[in-house]
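Listed next: structures, encoded as structure tokens.
Please treat every number below as a calculation from the coordinates, not as lab data. What you see is a predicted model, and the numbers here were worked out from it, not measured in a lab. Cβ atoms are built from the backbone, for glycine too; each structure is taken alone.
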Structure P
Amino acid sequence: MYQYIDLKNTNDFSKLKDAAKIIQSGGLVLFPTETVYGLGANGLDENAVKKIYLAKGRSFNNPINLLVSNMEMVESVAKNISPLEYQLMEAFFPGPFTIILEKREIVPDIVTAGQNYVGVRNSSGVIAKKLVEYSGVPIAAPSANISGKLSGTSFEDIVKDFKNNIDFAIDGGNSEIGIESTIVKVINGVPHILRPGSITEEQLLQFAPTVIKDFEDANSSNVNHAPHYTPNSNCLLVYSKDNKKMVDEINKIAAQYHNPCILASHENLSCYEGKSVIDIGSQYNLNEIAKNIFSCLQKADSFKPDIVIMEGVEKKGIGIAIMNRLMRACKDNYIEI
């Protein structure tokens, strides 16, 4: 049985010292970050990191990023850091930003899947940050989900999947951001976005004249293309710049099914009368939609629908990351009109 602490309504983080002892002793800890929940272990302990792979059912060919608490810890696991890489870390640490750096020998190969580079992130989530500080080691921390399935943004959604594999669980309430961090690798002086997140291309362009979006390149060797963020239900994503066209198309498709579930913006809820509808947030607040994506997909699955139809958003700013997650959820089953 795992140990449990509830930190939703307290500023007393001293109890995290018990969780830090679990990290130091090679155990697994379920904990919140500002993006999604993470499954953490001592990133310098090969056997501890192996437990993460086994608990998630994750391929050993899929590297894991490290959470750090300060620049000294970054420099303990990475070397040959360029001035641009330092600039990006200064700008976006702590926060929902992961940077791929050349690793030092101290980082076990199991963390990087045998590659010479390691992903490093300094979380702005106070619980995650304190956990790393108290542990005194970088924490290997992928998202807390069974590999290929939806990431978790609430404790209740994910603890049931890991209760038999973890040693400690921290309930910090719902994640603030709701989608995983932006991942960037600087190649020949040019930032490449390997995974979109809430740190956008526009923000990165403040530091470099060119930014390349590698996540749109299906042939990219820099990112794992196994299915991610996949609900149990069959899903379809529909988008149009013309809101009425989008709504009409969704209603037309939904009429062909016995038990459809629709993920709709707050403004369109009344357009789908007589159907199971989940409010994903306002069209005018994409940060709200990003925060709700995974929890809404979890809820849609609970209805056991024969199809989940999702409204898309404009691919701009954080909308790029939202559409990336929704496209993966529906396995590219997408209609744009």
Structure Q
Amino acid sequence: MLAFENDYSEGAHEKILQRLAETNREAASGYGNDPYCEQAKEKIRAACESPNADVFFLVGGTQTNQVVIDAYLKSYEGVVSASSGHVNCHEAGAIEFTGHKVLALPEHDGKIAAGDLEDLMKKFWQDESHEHMVFPGMVYISHPTEYGTLYSKKELQEISSVCRQYQLPLYLDGARLGYGLMSDETDVSLKDIAEFCDAFYIGGTKVGALCGEAVVFPRGNMPKYFLTIAKQHGALLAKGRLLGIQFDALFTNGLYYENGRHAIEMAKKLKEGLAARGCQFFRQSPTNQQFLVFENKKLEELRRHVVYSYWEPYDEEHTVIRLATSWATRPEDVEALIELV
């Protein structure tokens, strides 16, 4: 079977496995208090050009979103997200489980617009009954979005400006950040993200690690007792070294960017090949996730040879699916998929 279901089907990059094996017998303190976590933190600070950043390693994306959002919000506050945002659609109500409502804004190719955010805040504060409502307490965005689209530097700057006007922390979900940073169509760097966001995470799980995400608070602004909050959520790994070693490897000699670039190259090859065969694209994505519309009968044929992600119905006879490339995608598998279509 050809594997295009997601970007975390394989294990981990061989360089990461090698470092885990090399350090396996070493004794190290737990909960991130080890030299590998410290090395990884320094490398991430350098990559973000944020020397005063707090960096914290967590086990997975859902746990990271839940912990960061819960750490920022007061009991009466909610988080603003695009209606298509991951925390609103694909996290099983993990945010609501903590007692915080997700406040949905319209999505524009998976993104929120600064104008919509400003309208929300104006209407909230102008409402004489706002004390009886859920307060917008922070803003969540993802880069890339659920549709593989990217924020421009100008869009990030505009959203950040509204957030700072209303004292809303801006948090960026970077589960696939490595693929966004290496897209040919981006003008956003890690330095830009660190400048405009109050918190973000660098995703490892989907970009070559076995597991793990690196949360960055770029101005040394990590919420108080963040480790304790993470532990309350069951997101703190006792063997924190496992995360530190992986991120130390990812940020050594550009491996993180190399992994991201490979997935982008494979996605471009796939996109060009499918376009040449007349396939219909549901959204135009410049990253590793490609969304296509297929006849249901054709999907029945493909299912015998390809693992893909169902996304949403298009009409009675067509369905939207997602095909995802990754750091591990082989060129020959891309070619085989194009031939099948």
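Given structures P, Q, which gives the highest value for mean projected area of the Cα convex hull in nm²?
Biggest value here belongs to Q.
Give the label, chosen from P, Q, of the structure having the highest value of relative contact order in percent (Cα under 8 Å, 6 or more apart).
Values: P: 19; Q: 26.
Once relative contact order in percent (Cα under 8 Å, 6 or more apart) is worked out for each structure, Q has the highest.
Starting from the value 1.6: which structure in P, Q was distance in nm of label points 7 Å out along Cα→Cβ at positions 213 and 317 calculated from?
Values: P: 1.6; Q: 4.1.
Computed on structure P.
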For distance in nm of label points 7 Å out along Cα→Cβ at positions 29 and 133, which structure out of P, Q has the highest calculated value? Q
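Tell me which structure, out of P, Q, gives 3.5 once mean projected area of the Cα convex hull in nm², for residues 21-68 alone is calculated. It would help to have the intermediate numbers written out before the result.
Numbers: P: 3.5; Q: 4.4.
The structure behind it is P.
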If helix-only ellipticity at 222 nm (-39500 (n - 2.57) for each DSSP H run of 4 or more, over all residues; to 500) is computed to be -11500, which of P, Q is the source? Q
Here P(r) over Cα pairs in 10 Å bins from 0, in percent, for residues 125-292 alone was calculated and came to 9, 31, 32, 20, 7, 1; which of the structures P, Q was it taken from? Q
For Rg and Dmax of the Cα atoms in Å, for residues 141-228 alone, the calculated result is 13.1, 40, so let me know which of P, Q that is. Q
For structures P, Q, calculate distance in nm of label points 7 Å out along Cα→Cβ at positions 309 and 325 and state which one comes out highest. P
Output 4.6 (distance in nm of label points 7 Å out along Cα→Cβ at positions 165 and 269, calculated) maps, among P, Q, to structure Q
